[in-house]
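Take a look at the structures below.
Computed from the coordinates by the stated procedures, all read-outs in this text should not be read as laboratory data. Given the structure is predicted, the values throughout are model-derived calculations rather than measurements. Cβ atoms are built from the backbone, for glycine too; each structure is taken alone.
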Structure P
Amino acid sequence: MTRPSINWGNVHARLRASEIALQEALSATPQRIEAAYRERAARLANQLRQLKPASPGTPALIFRLSGERYAIQLKDVAEVLPCVRCMSVPGAPAEFLGVISVRGELRSVLNLSAALGVSRNDRSGDGFVLMVRHQGQGIGLNVDAIEEVRNLQLDVMTGFNQGRFVKGMVSGTLMLLDAEKLLAEVVSKEES
């Protein structure tokens, strides 16, 4: 059996052509860079089209009451005030802490812990008052501390069957209050 002869000239020519092609592939010419960027942009745009837009969330104020974390939608809160000089009203129901003066007008302050049925040390002079609007009037909710304002993803809220004024649980341990339902029930009870 005879061995085929190797044409070393062709082998060297092919190696040189491969080396030139490799150098061209590795060289960064403006045309190659632009082509790479266009290809990458098209690929990223295609990926973004496939993603569904995430819900931007609902802004909410996070606060503490009796060691628990609660949230109230920011659209329900008019302002936050320190709970100072809250005067009790004789004969008022347990749900009402008293009244405070807000720019010369008296506003009712709801004892939120009593309305929610959670135990709380008598700390009537501590904390903050969340002023919320109900049927054109401002009513205060007494809370222990304010934590932060952040966006809550309500589409991932879990059901919560404890407490008639809680819409659900967000982020595992954060209870979202139903301010409208709370005020409607407490204020209507007071008016009757």
Structure Q
Amino acid sequence: MRFFRNRSYTNQLIKHYENYFGGTGTRLKMSNGPIEKLHKDFIVMEFPPSGRHNLFCYCTVGMSVDRTDDNLIELIVYSPEASMSIVELLTVCASYHRNVLPLNLNHTVNIGQGWLIDSNCDNGFISLPYLEGKKLEDFEYSGKTVHCYWLIPITQAERDYKIKNGCEALEQLFEEKQIEYANPKRDSLV
């Protein structure tokens, strides 16, 4: 039997996000792409800039619905602009998570293109949501903790650096060089 079978999971996760961000998000869904391989209730929530952040925040809802293992995650991406390309990115990540290999903390994903137009960042690094903390990260549902992790757009060189030196070294590099995580045109830190 699957762990999360009904709409209760997605409804409560939406409430979790809206309580955290202090407002109603916009529910977005791709009309094509790998959506047939996702749970029928899968969406991406878009939260506009607010007092919390001067950025758009995109959150998956239903990426881990039906999972019975320990890879219970949802993803969050910050953006300086509203963009359906981020909805596509999160939809592809969710499809990969559900149908190929499960994603989790400290994993990297190959986006295959810049996360926004003219961006050198064509990979993503799954990290703790350092900007938010546990209040957003931990979503309790049916006796389990689902983690809402941050997908940080990174360059291929940064991905290679992480593979060679480890995730702690990559995060240290981010801190030392003060990564501009929401700047799609930023230079590689490596």
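Using the calculated result 19.2 for mean count of other Cβ atoms within 10 Å over residues 58-65, pick out the matching structure from P, Q.
The read-out comes from structure P.
Identify which of structures P, Q gives the largest calculated value of Cα Rg over 2.2 N^0.38 Å, for residues 26-105 alone.
Once Cα Rg over 2.2 N^0.38 Å, for residues 26-105 alone is worked out for each structure, P has the highest.
Using the calculated result -0.62 for log10 I(q)/I(0) by the Debye sum over Cα atoms at q = 0.11 Å⁻¹, pick out the matching structure from P, Q.
Of the options listed, only P reproduces it.
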